[in-house]
1. Once FRET efficiency 1/(1 + (r/R0)^6) of positions 43 and 139 (r between Cβ atoms, R0 = 30 Å, to 0.05) is calculated for all of 1, 2, which comes out largest?
2. When semi-axes √(5λ) of the Cα gyration tensor in Å is computed for each of 1, 2, which one produces 31, 19, 17?
3. Assign the value 3.2, calculated as distance in nm of label points 7 Å out along Cα→Cβ at positions 171 and 187, to the correct structure from 1, 2.
4. Out of 1, 2, which structure matches 54, 26, 25 when Cα extents along the principal axes in Å, for residues 51-146 alone is calculated?
5. helix-only ellipticity at 222 nm (-39500 (n - 2.57) for each DSSP H run of 4 or more, over all residues; to 500) computed as -3000: which structure among 1, 2?
6. Could you figure out which one of 1, 2 the value 0.95 for FRET efficiency 1/(1 + (r/R0)^6) of positions 155 and 195 (r between Cβ atoms, R0 = 35 Å, to 0.05) was computed from?
7. With distance in nm of label points 7 Å out along Cα→Cβ at positions 11 and 75 derived from the coordinates and found to be 3.3, which of 1, 2 does the value describe?
Structure 1
Amino acid sequence: MPASPAAVLFDAADTLFHNRGLADLFDGWERDGDPRLTRACLDAAIRTVGGRGLWPADSATGSQRRAAWTDFYRLAFLEAGHPPPAAAAYAADCAGQVVDPAAYRLFGDVPEVLDALDAQGLPLGIVSNFDPLIWPILDRLDLRRRFGAIVTSYDAGCYKPDPRIFRIATDRLGVPAEDVLFVGDSPYSDVGGAAAAGMTAVLVDRTGAHPDFAGPRVTDLRALLHHHPGAERG
């Protein structure tokens, strides 16, 4: 583990857990043989729409959340070349999975890593661009009790990579930022934001999506327990 941190902070989605229901939808569509429904095509469309600043804002209620994600995915399916009626239908299916706490699953390495860190007496926290949906997800996955600080963009009023959201977490844990390890799956929001806040930052790249990432990178959280992957610090 890098530099014997005094605390460890994690991103949430696609670091600790993932949406299995959404993945199953995408896998099923890819088997249909329509090139506009391949995972590569849909991922590219989602990145394009998100890159226009159209990611859904945090929502206070389930109905707002479903509407926002339906509209986002509708734009993504239109971007992928689907006609409006099909785009609307696919989008409704995707949004239904996003807003369902039961659709989320822990990654297999997470319990072992959290147990090991807890055994070392390290304070743990989460910093996530998430709205109140995170609470039923954490409860279903039995994660809430494991973390001494859980900071969401909804509560903080700012989003990663803004350094302020990271500092709220370190303040709650009572640990200086320079003594904290942050682990997340986004080079920009997680590694970049944590480094800007003065933390050591490590990218978890489970699917090999960032082979050219120049900073410290692991493909399994258990690697943090067994060797020094390097460090990027602001």
Structure 2
Amino acid sequence: MEIKSLTLQTDNLQTMKEFYINKLGFLMIAENRDSFQIQTGTSILEFTNRDTVSKPFYHFAFNIPANQFEEAKFWLKNKVQLLTEDGEDEVNFSHLPAQAIYFEDPSGNIVEFIARYGINEESSEPFTINSILNISEIGLIVDDVLKVGKELGKAHIFERGHKPLNDKFLNFMGVRDKGIFIILAHPGRRWIFSDKYSTIFPLQITVDNGKMIIVNDKGEFIIKDCSV
């Protein structure tokens, strides 16, 4: 599974546009009065203030080249303040293996750069925002994790390693060797490197098998086939 496009809500569209385009340097590929899109490697990320619910925030991640974690961290620290957990501004996921850093954008999204060793390709070019490979993760927060997980399974999106779904923990839906996941979880779970707790907000995910995964403004989960 690959995430082709991701649409998230924001209550602060203009500031978000200035942050992602002017401060971080992403390429804007489309915009209108109530949204803009940026190129994030092979993925497209869109922010919209259309029918915004409350003050939406999400957790999402970008894959970066496997050999550029330290370089990416140095680059990012010159742009934003890194978030910390237990006094540390990075995390080593030894079981993956991977290393990651986190920051918060103007809408309060918890954004992650992650270098997955043995999965992400390497780069010999200096690290820039154009080094980002793709959208690596997006948190999908729903009330009924097991029901939604089964619906994702019907769309051939399974828990990594085909493990059983668990409504008490995070479920990483996707293929381990791709390093791209929809993180299925229930509300009220604290995101690491943050004091924020997972909350249901509208979003739209388009994946490479032609499926569109939607949480609407009522918090309802929908899967559509956009390949026909």
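1. Checked 1, 2; max of FRET efficiency 1/(1 + (r/R0)^6) of positions 43 and 139 (r between Cβ atoms, R0 = 30 Å, to 0.05) sits with 2.
2. 1
3. Structure of origin is 1.
4. On the way: 1: 54, 26, 25; 2: 42, 33, 30.
Derived from 1, not from the others.
5. Structure 2 accounts for this read-out.
6. Values: 1: 0.95; 2: 0.60.
Matching structure: 1.
7. Computed on structure 2.
Rule-based calculations on the coordinates, nothing more; no lab input. Remember, it's a predicted structure, so these values are computed and weren't measured experimentally. Cβ atoms are built from the backbone, for glycine too; each structure is taken alone.
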